[in-house]
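Structures follow.
Every read-out reported here was derived from the displayed coordinates using simple, explicitly stated rules and does not represent laboratory data. None of the values given here were measured: they were computed from a predicted structure.
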Structure 1
Amino acid sequence: MGIVTPWPYTSSLPQQTAFDRHELTRILDLYGRMVAAGKWRDYAMDFQRDVAVFSCFRRASERPEYRIEKRPALRSRQGMWALVSEAGAILKRGDELANVLAPVERKLMKLVSD
């Protein structure tokens, strides 16, 4: 006989990587505080098979000031979270989102204290 394939066919690979509710809440909370401080004005999200990216812009016509990337494939090696600068340099990498967002939050504290 033949091979029975269940319908609808689902592969073991995810179709796209996304942020869960808690991660997105944490990122949007930081984004809202930076908007209130007058530092950021726009954001974009990109969801692909191997990476989910949240980009923060000073103005919509520029390159993103920061990109927050989630790459689950790097979970066991370098950590799945990365904070990438405007020039493309990786500023911070780790397993916990809070630790990766710490440099941006410190920058926010300096903006508020001035």
Structure 2
Amino acid sequence: MARPSGMEEFDCLVVYVPTSDADALRSALAAAGAGRLGNYAACSFSVEGMGRFTPLDGARPAIGTIGEPEQVAETRIEVIYPRGQRNRIVGALIAAHPYETPAFMTFPVDISLPPEA
């Protein structure tokens, strides 16, 4: 399906954050402009899970101890945003996230509607 001329391209951001910090991170992402869809703002999807990591030498972990495996109840947050706003959205994520190195990914998404029959 072809994208109509002038329609903005969107990406999806997926980020993992301690569940206790999920609401604050969702708010920061929304304030930066992520999660707008049509006439709606602050749209996101979340699911709970368990994050696992081992801080290595040189790390400054917000949670855990160097060399010790750690498990943290985390929330996976997904939001869309206009592709041209990536630096602002990722900057807001980094500023609001409690981890030294937040785990996140971005990828293109197609949110266009099919043409009316």
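Of structures 1, 2, which gives 17 when relative contact order in percent (Cα under 8 Å, 6 or more apart) is computed from the coordinates?
Traced to structure 1.
Suppose helix-only ellipticity at 222 nm (-39500 (n - 2.57) for each DSSP H run of 4 or more, over all residues; to 500) works out to -5500; of 1, 2, which structure was it derived from?
2
On volume of the Cα convex hull per residue in Å³, for residues 20-59 alone, which of the structures labelled 1, 2 is highest?
Values: 1: 56; 2: 105.
Across 1, 2, volume of the Cα convex hull per residue in Å³, for residues 20-59 alone peaks for 2.
Assuming 16.6, 60 is Rg and Dmax of the Cα atoms in Å as calculated from a single structure, say which of 1, 2 it is.
The structure behind it is 2.
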